[in-house]
Structure 1
Amino acid sequence: MSVHVSNVIIKSEWTDYNKHLNMAYYVLVFDQAWEILLEKFNMGENSAKSSGMSTMVVETNTTYDSEIRAGDEVEVILTYFEHDKKRLQYKLEMIDKKSKKLSSTIEMLSLHVDLNKRKVAEFDEERIKLMDDFINENKSKFKTENLKFSSKLKK
């Protein structure tokens with residue numbers, strides 16, 4: 001089970017000389033999907049510009065499970081999300097829409113940052129409530145196996 005985030009059609013300029021999606025663009029697709037979720041938690045680009053609060057990725061683990069080529073459509077799904085006072089842990093999967101095969105996964109650990117001070121900051125109550133409400137609504141859809149960063153959250 002999971003939470004749908006977005007569908008993306010792979011652009012030809014994202015492919016390499018092996019005629020498949022270049023590894024850098026897997027991360028781009030995941031990053032763009034994550035931005036959609038950050039907006040739900042009032043932590044995306046708008047928040048960074050208006051409040052000076054944002055997130056920064058500090059660690060990732062990516063798997064490349066099956067090839068994706070130009071013109072293929074993929075679905076990006078959220079399979080796990082959790083947080084502590086200043087960290088976010090999440091995992092996304094990329095699924096080939098046609099074959100239904102798992103194409104890639106990425107697990108990330110991000111920090112909440114005050115951009116004016118360039119220092120890690122605790123989440124405010126509003127953001128904690130947004131995240132907790134989302135987690136409570138979707139927890140039954142999350143997968144907890146094969147997570148790499150769970151021990152880094154300070155619950």
Structure 2
Amino acid sequence: MDFEAVLISTAAFAMIAVVVAVVARTRQRGSEIRAEVQAKLIERFSSAPEFLSFIQTEEGKKFLGQVESAPKLNTRDRIIRVMARSLVVGSLGVGFLIIGFLPQTDNGFCVVAGFLLLTLGGGLFFSALLSLKLSRDWGLMDNEPPTNS
């Protein structure tokens with residue numbers, strides 16, 4: 001029975017590690033591809049005046065806008081992602097607590113896991129709020145939320 005619990009725990013941890021590694025590699029590869037495309041686009045211009053004339057066109061302004069706004073969007077996306085994860089982890093903690101306090105189960109492990117997950121979710125949420133405040137204070141994000149106009 002103990003061997004099965006160790007095997008299941010190890011397999012669950014390995015599965016989570018593989019998923020995290022795949023997601024991280026996918027994001028990294030996407031960033032590399034975007035950087036390559038932007039570098040190749042800049043290399044196509046043979047002279048500075050040609051590049052300046054491109055920048056003054058509507059497409060050039062759009063290109064520069066994407067390059068300049070990328071850090072702000074990346075920061076905002078990361079904060080939103082952490083908030084979403086905190087809600088998922090916190091909800092999972094609440095679920096474990098409910099299961100742990102049910103009279104049919106009366107499972108101490110679920111209570112401990114529930115409190116740990118709920119605390120972790122709360123910590124992630126407050127970390128995201130602090131990141132949001134600091135990002136705005138340091139100029140990494142706009143102070144006003146974006147409008148959909």
Source structure (of 1, 2) for mean count of other Cβ atoms within 10 Å over residues 47-54, computed value 11.4
2
Label whose coordinates, when helix-only ellipticity at 222 nm (-39500 (n - 2.57) for each DSSP H run of 4 or more, over all residues; to 500) is calculated, return -8000 (choices 1, 2)
1
Using mean count of other Cβ atoms within 10 Å over residues 55-62 as the calculated read-out, with 14.4 as its value, let me know the right label among 1, 2.
1
Using relative contact order in percent (Cα under 8 Å, 6 or more apart) as the calculated read-out, with 19 as its value, let me know the right label among 1, 2.
2
log10 I(q)/I(0) by the Debye sum over Cα atoms at q = 0.11, 0.19, 0.20, 0.21 Å⁻¹ from the coordinates reads -0.44, -1.18, -1.26, -1.35; which among 1, 2
1
When FRET efficiency 1/(1 + (r/R0)^6) of positions 31 and 103 (r between Cβ atoms, R0 = 25 Å, to 0.05) is calculated for structures 1, 2, the one with the largest value is 1
To test your reading of the models, identify which of 1, 2 gives 0.6 for distance in nm of label points 7 Å out along Cα→Cβ at positions 63 and 79 when calculated.
1
Where does the value 2.1 come from, among 1, 2, when distance in nm of label points 7 Å out along Cα→Cβ at positions 95 and 127 is the thing being computed?
2
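Taking FRET efficiency 1/(1 + (r/R0)^6) of positions 39 and 111 (r between Cβ atoms, R0 = 30 Å, to 0.05) as the criterion, which structure among 1, 2 has the greatest value?
Between 1, 2, the highest calculated value is found for 1.
The numbers here are math on the coordinates, done by the rules we state, and not lab data. The structure displayed is predicted, hence computed values, not measured ones. Cβ atoms are built from the backbone, for glycine too; each structure is taken alone.
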